[in-house]
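Trainee: The next part holds the structures, each set out as structure tokens.
Please treat every number below as a calculation from the coordinates, not as lab data. This is a predicted model, so every value here is computed, not measured. Cβ atoms are built from the backbone, for glycine too; each structure is taken alone.
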Structure P
Amino acid sequence: MTDSTNDSVNENVSPTERLSEAGVAIWLDDLSRERLRTGNLAELMTTRNVVGVTTNPTIFAAALAHGDAYAGILAELAGSDVETAVERITTDDVRDAADVLRPAYDASAAVDGRVSIEVDPRLARDTAATETTAVRLWETVGRPNVMIKIPATVEGLPAITSTLAKGISVNVTLIFSLPRYRAVMDAFLAGLEQAKAAGHDLSVIGSVASFFVSRVDSEVDKRLAAIGTDEALALRGQAAIANARLAFAAYEEVFSSDRWAALKAAGAQPQRPLWASTGVKDPSYRDTMYVDELVVAGVVNTMPEKTLDAFADHGIVLADTVTGSGEEAAATIAAIEAQGISIDEVTAQLEDEGVTKFEVSWDELLTTTKTGLDSAGAGAGER
């Protein structure tokens, strides 16, 4: 992974502009009706160079639980089935966000300006249901700059292929391990090959592979702390970045293959790596650590607003970024494994935990929505 910036830095250029100029697409890892209603999302496009949005059940659950921005839609949907209401609320927000981001989509020739919406995480182990839901969400939102988020579980892989084959853009989420990431890239290529055979325009089919970062450090650091030796403790905070750098090396390998070249010649866009879970979990770490250390052209970094603001306020000078090599990253992982920590075991655990956490958040979203529907219904009955 190499730095693509010049040594000279124009102090009149903001940190987020420099990050964009280095080839990193900045996406916001958050969405709410309040952001849309106040114009905050449009403002972030101008002031923070945001060109995309990612969502997940946790984000929507938090949005529903705070403020009164959803009072109107909850009143309209009072008496509705809660599952129907959740899909209506989330698809409405994503559709509106897609309209706000449409200029970025048009300006980038369908590369950026994307908004992601997740398939019900309770379907993460059900291929057929994932496929059906992905198509329904795509048709319901009805915007070309939307991506459907499908988890990179074993059962999710064929759903990724079949969804792409229908000409539907996909954000593959919950990727932690290198072997699974390679399987995701294979599923992507297969999907585009089938889409090409079906006559779809490959140039507008977008896809990103969301490779999770900070959670790897959280789990590995915990295990290093349990070992407690100086040698083990010296490795804290290094696993996640090394894992991501090895993922980028795998990306470069796959997307320099003859198989990809044939699809590129047919107009296809590459499936960009997206650095996800980039907010630091350990307060002793630099709050922009998972931005600073993963700067390379052709990737997406989706940040919570706290991380985005921190980077904008005191962003690094990108010319001094230490991106590191694949060899250094491999050596770091080898040193961690020499402590008796299996990266494969860690990433498998994190995938299972990730699916479970999103299921819990989805249940919270259902509960919050039901409470809102019940309250709106009771209010209507009193009038």
Structure Q
Amino acid sequence: MNDEIEEVEEIEEIEELGASPEEDENVVAVFDPFVNSIFPVLLVDGRLKILFSNSACKNLFLGFDNLRGQYLTDLLGKFLEMSDIRSIRETLGRGANSYSWKGEIRIKSRERAALQVKVFIFPADVSEKEPRTFITMFDDVTEENKELLRSVFLSLLEASKLKDNDTGKHITRVNYYSKRLASELFNKKGYERIDADFIDNIGFLASMHDVGKIGTPDDILNKEGPLSDWEWAVMKEHTKNGAFILSTYPNPMAKEIALSHHEKWNGSGYPFNLEGDMIPLAARIVSIADVYDALRMERSYKPAVDHKTTVEKIMESKNTQFDPSLADVFYAIAGDFEDIYEKNRDIR
């Protein structure tokens, strides 16, 4: 009985879209195999009007309460090049490539990290000489691509950790601090450029800030006690080395962090004495995260500093070393930094 009711409802939906049950009596049956698919699937007509969508589409196309009756070009228009839209129309209207089209889109919004999605359009009924309905299937390959890319650079990170055997979980904590600070800025006026992608990326790329130390001589990197002037000059080169290593990373944030996380708000930092807003935002965020953790850690050449004193030192350095606005935000959430440190302490 329930099956009969559902079938009647589906036929009524077709009628609402202007199609008669006689003409489209096979539409429901054609789409049925895709209803419970893990892949988002749409059924469209030759004009690219959406006839059906399965439940998986809700997770892919956030903000669209009802896809039926809309047009595929409106749904994907801002994610497609005009050449792709023309190609799709050519494919479905004139039968190019056996009425089949495939491509890739990047679905992005401020609230959600970008998705890399493969799109496949093909006839719903391959037996029709001139198809009237088409299946549009989406395959989200975001995580697959992200893991492949990041695994390459993680291997570089592991190599740099072997060079500096006193870092412990430092880079892990810096990731967490940086992501937390960026998340706090998300809804603050003046930081509209921080979106879900920015937060996701800094949560990984912050750990790469010192990857350039892979090129620093061991006797300088692990020296106990203060460095001489020439040793310090060599040490500072790790920022440029890191930028060079990360120059092939698709997101420029990687290079910006490596190159500029030791720049200071008043222009007294290195390697280029950048000041104020000339310093990339991601680098300014990582600078606070890096210094907070460096102070908290016991190193071969210094004792650990407690949380309260660390916060005081950072706030004393706002307007000189740190962006004053970011320092104030850090102060407001400093307790979260302490929690991150305690939950990710080094085991000795």
Structure R
Amino acid sequence: MLQRFFIFCSGADTEILKTCSNGEQNKYAGIGATVFFTAVMAFIASGYALYTVFDNIYTSIFFGLIWGLLIFNLDRYIVSTIKKRDNFKSELLQAAPRIILAIIIAVVISKPLEMKIFEKEINQVLLEEKNSMTLNNKEQLALQYTPKIESLNQDIATLKGEIAAKEAETNALYDTYISEAEGTAGTGLLGKGPVYKEKRDKHDAALAELNTLKETNAAKIAGIEAQIAALETDYNTAVTNSQPVIDGFDGLMARINALGKLPWFPSFFIFLLFLAIETAPIIAKLLAPKGEYDFKFEEQESVVATWVTQKVAQRKLLLATDGEINEKIYTDIKNEEELYQYKKKKAEELLRLQADSFHNVQVKGL
């Protein structure tokens, strides 16, 4: 039963193969087994690749099964359509497009399994890329907020500078009227005279202005600091919202690109392994000598081809003969006087009817 299944997988004609030797049947069972296990490998590889896309095991199994059946059908078609010829070059030329297709299939099958085999290394590459993307993302977002924050900080520094300047002015006036009272500056008279009172009034006025300025600028600084806090909150929110996009940067294309950044040598040999598996049925059939099945299959094809050629030749001859007979019949009819007179009489009757009908139409129109 297993042998019959593998023979079915090989695409061979089972009715012809039943009449062949056991060795011939085993050969095609081996070819069919290679086709079958190639499809199984395709199912596993595509299932894993699709799991990285959909992140759902049932969806991955469903589409992986479809892909495996597609590969099975392609391989079976490729093997079954390669016919043994007496010239190896003609066989190789016949198989060339199928070998190219097998190479493409081998690439498609090997890549997902390479990603699974080198999963840890790929994860390391993706982690480095995610960290780099996180830093770049923060820098790009900072370009939107930093100039505004720096401008607001500059405004705060300006307001604080105004307070500091006013404090310096007030302190200078304080030193002036204290020195006047001590007699160490100004008039040089000890005590609180008119000049002292005048300088004290200037200081008190400046102190009142300073207190007012502190209150006004403190309110302005609080408002600006609130704007800065809002901008920093917006920046942190933007970073938080964009981080899941970076964290999700591990899809199929990202993993393929990460695989391409790893050393090529191991991946190349894995590709060669799957290429050997995929092309094994084709190579085996090309290298195998022309066997009993091939002779019987060629004989069956030649019988059908001969029968079709004979039928086509008979139809062509029938068509030519029928044409010649019809030509001769109509030539003989053309020369018969009785038929001529009959057709002339009918034509005259038709013309009379047409004339009468035309006359009636004209009369109705008057």
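Trainee: Using volume of the Cα convex hull per residue in Å³, single out the structure from P, Q, R with the greatest value.
Mentor: Going through P, Q, R one by one, volume of the Cα convex hull per residue in Å³ peaks for structure R.
Trainee: Ok, one more. Of structures P, Q, R, which gives -32000 when helix-only ellipticity at 222 nm (-39500 (n - 2.57) for each DSSP H run of 4 or more, over all residues; to 500) is computed from the coordinates?
Mentor: Values: P: -18000; Q: -14000; R: -32000.
Traced to structure R.
Trainee: One of P, Q, R was used to compute distance in nm of label points 7 Å out along Cα→Cβ at positions 172 and 276, and the answer was 1.1. Which one was it? Write out the running numbers ahead of the final one.
Mentor: Working: P: 1.1; Q: 4.1; R: 9.3.
Value 1.1 for distance in nm of label points 7 Å out along Cα→Cβ at positions 172 and 276 corresponds to P out of P, Q, R.
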